[in-house]
Structure 1
Amino acid sequence: MTGDTQLRYRRILLKISGEALMGDLAFGIDPKACLKFAEEVKAGLKLGVEICLVIGGGNIFRGMTGAAGGMDRAQADHLGMLATVMNALAMQSALESIGVPTRVQSAIAMQSICEPFIRRRAVRHMEKGRVVIFAAGTGNPFFTTDTGAALRAAEMNCDALFKGTQVDGVYTADPKLDSEAVRYDQIDYLDVLTQELRVMDATAISLMKENRIPIVVFSIHKKGGLSEVLTGQGVSTTIGRKTRKS
């Protein structure tokens, strides 16, 4: 383990979209993509950071899309939760293939393939250096995996919620569509909500605001990006409370 005197955070929850696991595929899970993200997590662990994960399910099934197509919303959301369990098991396999001890905990009980979510057990796993992957969201329909990530970050007493995205932070507009979009280094929770920047859903951001947990938005696709941000060297945007001038 390297010296950790310059670490900005000691325990984090990393949220990755399900689409990120597709890699170059049009659908499903690309083992190469899983391995790439597993290497990023392993590098973060070597710094001395405790890490837990939440992975979306959009690469397999998205509940809101199913509901829009006429499916019962609660039923569609439960299908989406099962998709996140599949992604969690794939990421567990990738992590353990490179020597990272991992546990999957599901909000929906399925003891034959993973543990049920038990907060104190999850904390103990992390204290022992294991990566805990939280699956099945909150276990309830009508809540996104962003909200599930925010809830678990609060329950685990995380120092920050890291949101791995396609771009290196929060911008005034979509930088892929607007060449004049400007990236924020820091922005207040309320500004994200009022400007409708759509980094995470409003429920998740409000929960982080209430618990004073910063959200760090960075590019999940940059090699070594997670470690750089953890040590204050990488490019990212921090969503938190603005420092008031006296």
Structure 2
Amino acid sequence: MPLSTMKRVLLKLSGEVLMGDQQFGIDPAFVMELAKEVKTAKETGLEICLVIGGGNIFRGMAGAAQGMDRAQADYMGMLATVMNALAMQSALEQLGVQTRVQSAVQMDQVCEPVIRRRAERHLEKGRVVIFAAGVGAPYFTTDSGAALRAAEMRCDALLKGTSVDGVYDSDPKKNADAKRFETVSYGKVLADDLKVMDASAVALCRDNNIPIVVFSIREKGNLARVLSGEGTQTIVTNTEK
């Protein structure tokens, strides 16, 4: 499906993006810039779901690597994603965009539980829905959470906004000759371990035929350009050109 004809998308942002130029935490000014990007995309008529990682605050796998219990560390990471979701909700609503946060870990005083039919209704009413706390269980990343919600909400594509402008055959930060793909198949991503998303997330998108669009969210206005069919991105699909 051409990007310009999509009706509903899920935008996955890494938690690190919310740091801006800081080394840790949330940069409110940069979150506001991201919210403006989302608002611009929404004004095209798109229905938008959001999933935000928690790596700017706490990453479960990093905690486990330092000796923490993996399940406990993952739950802490889920709480970090809720903090990021609330920060993005605040920024979007300052811009006049109605937003709802739904968490896979129930915390009724700050957000709704994940209820698919309620989320569908929010989208129909023109609200942005932010899904927090991953899949609500340890040992799964927010990439898997994003793929799950994209499938559950029947999204036309999963857009992954990162610090790089697509998928490369090697790390472009380490290899100046790294080649960027325009399109690449799910099978090649998995076989060559291209680090687009974790393997379970890529497999879930493959099994539900959900294209993954990888692009740089740090470039101002790039989300709108990508959605219009322009801009620089890599599209992961069942076929490659």
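Values quoted throughout were computed directly from the atomic coordinates according to the rules given, and no laboratory measurement underlies them. Predicted model, so just to flag it, every value in this text is computed and none were measured. Cβ atoms are built from the backbone, for glycine too; each structure is taken alone.
From 1, 2, which structure was distance in nm of label points 7 Å out along Cα→Cβ at positions 20 and 156 = 1.3 calculated on? Matching structure: 1. When Kirkwood radius over Cα pairs in Å, for residues 68-131 alone is calculated for each of 1, 2, the greatest value falls to 1.
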